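Below are structures written as structure tokens.
Coordinate-derived values only; no laboratory data. Bear in mind the structure is a predicted one, so any value in this text is a computation, not a measurement. Cβ atoms are built from the backbone, for glycine too; each structure is taken alone.
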Structure 1
Amino acid sequence: MPTRGHLHHLELWVPDLDRAAGTLGWLLEQLGHTRTATWATGGSWTLGDTYVVLESGPDVADGPHERRRPGLNHVALHAGTRADVDALTAAAQERGWTLLFPDRHPHAGGPDHYAAYLEDADGFEVELVASD
């Protein structure tokens with residue numbers, strides 16, 4: 001039985017599925033998720049008993065995502081060691097991700113918190129957190 005309180009799944013509605021699969025999907029795969037389903041308007045990536053859905057279909061309202069509006073601000077994911085975070089941050093930037101708070105990186109979350117805050121072209125923010 002899954003652990004009570006752990007995330008079951010996350011569903012993100014995106015304006016462009018191909019673009020999101022190239023950024024968010026790629027990042028999930030780098031973190032160990034496997035693309036387990038594909039359909040005309042979406043796909044899912046699974047790690048253990050948790051999965052992430054990216055979907056863009058007729059029910060997605062027009063307009064850009066804005067992380068500073070009420071709703072989802074960002075998703076934080078364990079990303080391994082500090083070296084893993086650094087390598088993934090560099091690779092992500094080569095794939096179109098923007099490093100947020102570069103003047104405070106990698107301690108934008110505080111002096112004892114090593115992480116990278118990245119934003120994709122659609123405005124979705126992901127925090128890559130180091131475990132060491």
Structure 2
Amino acid sequence: MLHHIELWVADLAASTSTLGWLLTQLGFEIDSTWPQGTSYRCADFYIVLESGPDVLPARHERCRPGLNHLAFTAGSREDVEHLAGQAVQRGFELLFPQLHPFAGGAQHYAAYLADPSGFEIELVARDDKQ
């Protein structure tokens with residue numbers, strides 16, 4: 001079981017308004033904040049968004065070695081569509097729009113999103129058959 005994930009971000013305020021917002025929509029709650037970060041907790045697991053002097057000034061590139069994306073169960077198919085639509089209104093880009101919602105395969109209902117800083121999030125329907 002994962003204990004936590006720490007994502008270093010170039011602009012904490014911007015990432016809090018996109019990734020942080022999405023985490024709260026998925027059931028995470030703000031656990032703690034400090035000048036360079038925010039921790040979002042769901043049960044025994046948490047995700048940290050952190051920025052500071054050690055973070056290099058660059059956009060995250062999901063296609064380079066390292067983290068490609070985080071995937072979350074996001075409820076029903078209708079929930080996935082609703083949340084993806086809200087995310088797009090908040091600045092996320094819908095990835096693979098020509099294949100949506102089956103970009104992961106015919107039996108995998110999901111929305112693939114990228115926030116303005118380049119982090120990819122996959123919202124998976126819980127009634128997915130895979």
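If mean count of other Cβ atoms within 10 Å over residues 34-41 computes to 11.1, which of 1, 2 did it come from? Answer for the origin of the read-out: 1. From 1, 2, which structure was distance in nm of label points 7 Å out along Cα→Cβ at positions 106 and 122 = 1.9 calculated on? The correct label is 2.
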